[in-house]
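Take a look at these structures.
Taken together, the values in this text are just the output of simple stated rules run on the coordinates, not laboratory data. Predicted, not measured: the structure shown is a model, and the values here were computed from it. Cβ atoms are built from the backbone, for glycine too; each structure is taken alone.
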Structure 1
Amino acid sequence: MAQDIVIQTRNLTKIYRDFWGRKKVKALNSLSMEVKKGEVFGLLGPNGSGKTTTLKLLLGLLFPTEGEVTILGKPATDVTKNEHIGYLPEESYLYRFLNAEETLDFYGKLFDIPANVRRDRAKKLIERVGLTKARRRQLKEYSKGMTRRIGLAQALINEPDLILLDEPTSGLDPIGSRDMKDLIVELKKEGKTVVMCSHLLADVQDVCDRIAILEGGELKVFGKVQELLKDTGVTQIKTSRLTDAAVKDVRDVLARHGAQVMEVDHPTANLEELFIKTVRDSAAHPGQRFVPSDKS
């Protein structure tokens with residue numbers, strides 16, 4: 001079972017302090033969660049909720065005040081794990097005077113990838129993210145959407161097992177956003193594990209298997225997307241087309257009109273509604289947080 005866990009945090013806490021060592025803000029409070037191998041996991045929350053702090057703790061860029069982080073079976077502070085991680089930050093800091101081919105070649109060298117493998121992999125990734133026609137243009141001429149695309153290609157150059165994406169569809173037009181989501185689904189089919197942060201809740205709902213919602217540095221909601229969005233207080237029945245008369249008295253006349261019941265299930269809300277409800281409930285009931293069970 002442990003080999004299926006890619007990320008595990010236990011009571012993870014991060015407190016930022018001022019110059020004098022005095023407690024300034026508790027960015028993360030007792031975060032306990034797991035991310036499983038081969039899933040697309042969504043990390044959600046309003047600004048200042050602790051999402052970026054969590055990603056930096058996973059990457060080993062910050063040290064926890066309390067608790068522990070295990071990623072790919074190693075402590076987050078073990079830099080050797082980063083060979084198997086791809087990371088797309090919210091703002092891609094790339095060399096503006098390099099083109100796409102040179103950019104991927106440069107990052108490939110950092111991973112000691114042989115030259116022939118780098119060239120072949122760079123060509124395939126540039127095509128995969130839709131930048132073939134712009135592969136020799138300097139990045140300073142790229143739009144924000146194009147920069148996101150080459151940033152994703154850079155995150156995949158080492159063929160990582162775990163990919164961390166911070167606002168992956170930021171700056172993309174609807175077609176580019178759809179392409180990005182399709183690519184995330186493809187990565188999952190290849191057995192990759194993807195963790196994505198996003199403010200575009202529809203994007204998360206489209207591709208994520210499970211989500212965690214953070215608010216005020218605390219885990220408020222955690223679980224499978226479809227189960228969280230299901231409204232168990234209402235039952236809906238989908239049938240083939242009925243006459244107006246049948247609709248008016250549907251409970252009594254369904255069988256008499258020969259309607260085929262196509263689905264009986266609980267209707268699903270959307271992720272945006274769950275997100276807003278979580279944030280408002282958190283403000284109304286401070287101190288409440290999600291405590292994971294063995295079934296989570």
Structure 2
Amino acid sequence: MANMRNTVLTTLAFGLALLVGACGSKQPQNQTSPGPAMWLVSDADTKVYLYGTVHILKPEMQWQTEAFNTAFADSDAVYLEADLSDEVQASLAGILPPLAFYSDGRTLMDVLDAADEKEVVEAAEILGLPPETLNMMKPWFASIALSQIHMVKTGYEANSGVEKIIAAKAKTAQKPMRYFETAEQQLHFLAGLPEASQIEFLVASAEAIEDRPEMLDELVADWVSGDVKGIADLMAGEDVMGDRTVYDVLLVKRNRIWAKTIDQLLEDEAGTFMIAVGAAHLAGPDSTVVMLEAAGDTVTRQ
């Protein structure tokens with residue numbers, strides 16, 4: 001169980017929406033594609049690049065375009081969603097158990113009705129996972145575990161994710177790192193969901209494993225080709241999250257806070273900055289891009 005906890009922690013900064021997908025047969029596009037979408041918002045003395053990421057990728061994926069490398073090189077500091085360094089993950093291990101596991105005598109199967117239990121058991125069986133290994137997990141954590149195991153089994157690796165690579169590049173280039181959130185906050189976003197919403201989140205993940213095993217491949221293909229509409233069609237809706245509460249907590253409310261932070265950055269600091277967050281946060285009607293435009297900023301696709 002400890003190994004599973006440590007593995008799952010590496011994906012908790014996921015642009016959390018990405019965990020409802022899994023990969024199938026569609027092959028990611030190569031570096032001859034236009035490249036992941038990037039935007040620029042600026043004022044007289046500040047430039048902010050907004051770059052959509054995928055938090056878990058296949059190792060062979062090539063995504064660093066000339067446009068990305070130029071923007072990164074020009075940036076004085078880099079923002080990510082949260083710091084998920086090894087040191088931070090180690091510190092989370094102490095607070096995870098009460099948030100992720102039942103200790104009151106209940107089990108996961110106790111809180112699921114017959115139809116939901118059937119979906120979860122079928123997803124576990126597809127993964128070759130004995131359903132009882134999930135039984136002490138709360139629904140949100142079981143959702144993360146199923147999605148993570150599915151991704152790993154089909155060739156995706158958190159260490160190949162965009163944020164991991166950007167963080168390493170920033171360290172090498174001695175660029176300051178800044179974060180919108182803490183990893184502990186991200187744990188609480190999920191653990192703090194109402195139980196009914198956690199169950200909906202879990203069932204949505206289980207159904208994706210059963211019915212849409214190609215979903216993450218589709219998302220990655222849209223992302224690496226810069227197809228923001230495709231990303232929005234896949235991710236920017238409450239159905240993929242389970243219910244409206246999950247959608248609001250994991251996407252809408254966070255996007256609203258980030259947009260305000262970016263506006264404050266434009267007002268307070270001069271220089272060039274790169275902001276790299278999950279692609280789902282930069283697509284659709286509730287995206288950070290749309291919120292910045294609604295606040296009067298000019299956001300230009302690069």
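Looking at structures 1, 2, which one was helix-only ellipticity at 222 nm (-39500 (n - 2.57) for each DSSP H run of 4 or more, over all residues; to 500) calculated from, given that it came out as -9500?
1
Suppose distance in nm of label points 7 Å out along Cα→Cβ at positions 138 and 266 works out to 5.7; of 1, 2, which structure was it derived from?
It must be structure 1, since only it matches.
One of 1, 2 was used to compute relative contact order in percent (Cα under 8 Å, 6 or more apart), and the answer was 21. Which one was it?
1
Check the numbers for distance in nm of label points 7 Å out along Cα→Cβ at positions 50 and 242 across 1, 2 and tell me which is largest.
Across 1, 2, distance in nm of label points 7 Å out along Cα→Cβ at positions 50 and 242 peaks for 1.
One of 1, 2 was used to calculate distance in nm of label points 7 Å out along Cα→Cβ at positions 178 and 202, giving 3.9; which?
Derived from 2, not from the others.
Where does the value 120 come from, among 1, 2, when volume of the Cα convex hull per residue in Å³ is the thing being computed?
The value was obtained from structure 2.
Of the structures labelled 1, 2, which one yields 2.7 when distance in nm of label points 7 Å out along Cα→Cβ at positions 42 and 250 is computed from its coordinates?
1
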